[in-house]
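Asker: So, here come the structures, one by one.
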Structure P
Amino acid sequence: MKLKREAKTLKANAIASLKRGLEAFNSHNDDGRSEAVLLMLQHASEMLVKALLVLKGQSVFDKAKGTSIGIERAVSIAQARGWIYGAQGGAIRVIDAMRDQAQHWMIVVPEDTLYINSRSLITALDEILVAHFQDTLADNLPARVLPLSTQPLPDFLMLVNREYAQIRDLLSPGRRARDEARGRITTLLAMEAHVSDEVAISKRDLDRIEEAIKAHTAVEEVFPRLTTLTTHVEGVGPTVRVRITRSVDAPAVRYVSGDDPEGAAAIREVDLQKKYHWSPSALAEKLGLTPTKVKAIRDFLRIDEDPTNVMVFEFGSQKHPRYSDNALRVLRETITPELTERAWRERPLHRRR
């Protein structure tokens with residue numbers, strides 16, 4: 001199949017990084033091994049998805065910035081166009097989420113977890129090559145260099161349950177293994193990308209989950225998304241194909257809100273940011289008032305005292321309040337010219353200076 005020049009180059013880069021990643025996976029040297037695998041497999045994924053976009057005539061550059069888009073946006077575009085499907089996108093997102101933590105902070109990826117997710121990704125990349133490039137991984141590298149492991153492929157739910165028990169043990173009093181425990185929690189959070197289009201691992205997520213595990217909260221209450229997944233395995237040995245998808249008989253997942261104390265461990269920061277998405281200035285603009293007047297009204301109505309209305313996000317030393325659609329609805333239904341005037345008159349004195 002004749003490819004566009006850029007698509008051909010991107011595809012070649014993808015295969016090259018994949019080879020390096022597989023070389024690292026099968027290496028006898030464990031120092032930095034999982035990090036090297038994740039870095040190379042993530043790069044291979046990004047290059048191949050962008051090669052696919054270029055092949056289909058889709059721009060891979062941000063119009064406003066003029067820079068190449070990231071892997072998250074590239075995968076989203078490919079999925080929206082129907083060029084890759086859910087399980088393929090999930091496999092790519094999981095490796096990307098793990099790589100992000102490996103590169104920017106820390107992560108602990110157990111061997112069988114690295115194996116099953118690497119295999120899942122390789123299956124996805126091979127399917128993309130076959131479907132769109134009339135090519136296969138078998139045409140580019142021998143089967144003997146694919147990820148090999150002496151451990152059998154684990155059932156996904158068994159893997160999650162085992163990891164959860166291991167983390168709980170690591171967090172036991174006197175173990176002094178908190179860093180490893182949080183590194184393993186990070187891996188479980190990253191694997192939520194198999195069913196979630198957006199995964200961002202935050203310190204607050206880690207803190208909530210750590211406390212929940214210490215309190216002996218059940219795994220299905222802490223990782224409800226993961227307990228809906230199952231592993232589909234075809235073939236044996238080096239040619240095995242792995243797909244991680246939602247189980248057809250999985251129970252419905254109850255996605256909790258940010259103000260639900262019973263489901264605190266299942267809350268994810270990225271979900272909270274979707275719920276609380278109005279900045280003070282954006283909220284004021286939506287209401288057609290100045291930010292200072294809306295602040296006076298919020299104080300008068302005690303909007304900020306209701307956790308269903310506001311969430312304060314911390315980015316480093318900075319704190320940013322964000323408001324929900326519920327806050328916008330309450331303000332819209334309540335605001336009148338008379339109330340606005342009264343709230344303005346009764347605002348705290350120190351704000352009038």
Structure Q
Amino acid sequence: MSLPSASCPRCGAPRVDGPECPACGVIYLRAEARFAAQQAEARDREAREAAQREAEDQRAALREALEAHSVPTFVSPLAAAQAVPEPSAEGITFHPGEALGDGALEARLRLAVLPVALVGAWFAVQSPLFHMLLRTFLTMPVHELGHAVTAWFCGYSATPTLWVTHVSPERSTFMVLLLSGLLGALVWQGWKRRRWAWMGVGAVLLAALGAGRFGLDHDQAQALIYFGGDAGRMVLGTALMATFFVPRGHYLHRHQLRWGFVVIGASALMDSFEMWWGARTNVDRIPFGRVEGAGLSDPSALVDTYGWNVSRVIHWNVNVGLACLAALAALYLVFLWRDREALRG
């Protein structure tokens with residue numbers, strides 16, 4: 001509570017001891033309460049008037065800006081006084097000790113997960129039981145998707161199912177236009193957002209689409225579609241494993257989907273590669289023959305229908321597998337180099 005004034009709040013006469021002013025007869029406490037209320041009301045009125053004046057000034061500025069075809073930005077003094085974050089630091093939250101620990105953990109996961117997944121998948125496909133389970137529930141859908149993706153990039157419509165992929169007998173203009181539009185959108189978004197990796201991937205895939213559609217005749221395309229089963233399984237498996245290196249905050253990272261993808265990818269890659277690597281010295285590993293409800297197996301169709309010899313089938317599948325492993329190794333080393341400081345800590 002503030003100290004009483006030395007004069008009467010009403011008439012200004014010198015204040016005396018006692019509850020009333022001898023000059024005007026007012027009670028000091030009541031007069032002081034009324035005076036304080038009047039001062040508070042005056043301050044509120046001044047604040048409202050100032051706010052109204054500011055709003056009128058802003059409306060006037062907005063009208064002038066609209067007439068000049070530009071929209072101004074009003075920044076409050078409080079917001080203007082705040083520090084503007086660096087663009088490179090956006091999305092980064094600094095928690096002393098915690099961020100460093102998370103970064104070190106992520107670096108160690110990147111160091112260990114891919115080798116462990118590949119070695120584990122290699123040993124899993126050696127076991128008849130685990131191999132059967134992996135092929136039934138994980139790798140066969142990837143195999144059929146490999147057929148379908150190869151068909152799409154050769155200009156054919158294709159629908160993958162669990163054990164067979166249905167490919168149209170003739171090329172589909174609609175499929176070519178659809179795929180071209182999607183890849184063109186990827187290139188455009190990469191250019192618009194300055195995501196050069198998007199642009200590069202989109203451009204390479206557009207070139208692959210052009211080569212598959214216009215560079216191959218019907219028989220060559222059909223042979224490539226059969227080859228794309230095991231080869232596509234290795235390529236798609238590699239792509240799935242590569243998702244483990246997505247940045248923190250990415251959808252696949254936040255929702256832990258990359259863990260499932262790395263397991264499926266390693267299983268798919270090793271399922272095909274282990275078989276074709278072993279076929280170099282044991283041709284009996286190759287699944288020649290007929291598949292119930294689907295016709296000739298992929299190797300039989302390549303050899304019997306399209307004239308590939310067995311050595312060529314083995315050679316190209318092994319080369320695709322080695323290329324996939326080399327791509328994974330390069331990606332692994334790049335991120336190992338980037339994470340070297342976190343690994344040292």
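Asker: For structures P, Q, calculate FRET efficiency 1/(1 + (r/R0)^6) of positions 57 and 313 (r between Cβ atoms, R0 = 35 Å, to 0.05) and state which one comes out highest.
Answerer: With respect to FRET efficiency 1/(1 + (r/R0)^6) of positions 57 and 313 (r between Cβ atoms, R0 = 35 Å, to 0.05), the highest-scoring structure among P, Q is P.
Asker: Taking distance in nm of label points 7 Å out along Cα→Cβ at positions 225 and 297 as the criterion, which structure among P, Q has the greatest value? Present the calculation step by step, with values, prior to reporting the outcome.
Answerer: Working: P: 3.5; Q: 2.1.
Going through P, Q one by one, distance in nm of label points 7 Å out along Cα→Cβ at positions 225 and 297 is largest in P.
Asker: Further question: Work out which structure the value 274 belongs to, where volume of the Cα convex hull per residue in Å³ was derived from one of P, Q.
Answerer: Going through each structure in turn, the value belongs to Q.
Asker: Of the structures labelled P, Q, one was used to calculate mean count of other Cβ atoms within 10 Å over residues 17-24, giving 11.8. Name it.
Answerer: Here the read-out was taken from Q.
Asker: Something else about it: Can you spot which of P, Q the value -21500 was calculated from, given it is helix-only ellipticity at 222 nm (-39500 (n - 2.57) for each DSSP H run of 4 or more, over all residues; to 500)?
Answerer: The read-out comes from structure Q.
No value in this document is a laboratory result; all are computed from the given coordinates. All figures in this text were calculated on a predicted structure; none of them were measured in a lab. Cβ atoms are built from the backbone, for glycine too; each structure is taken alone.
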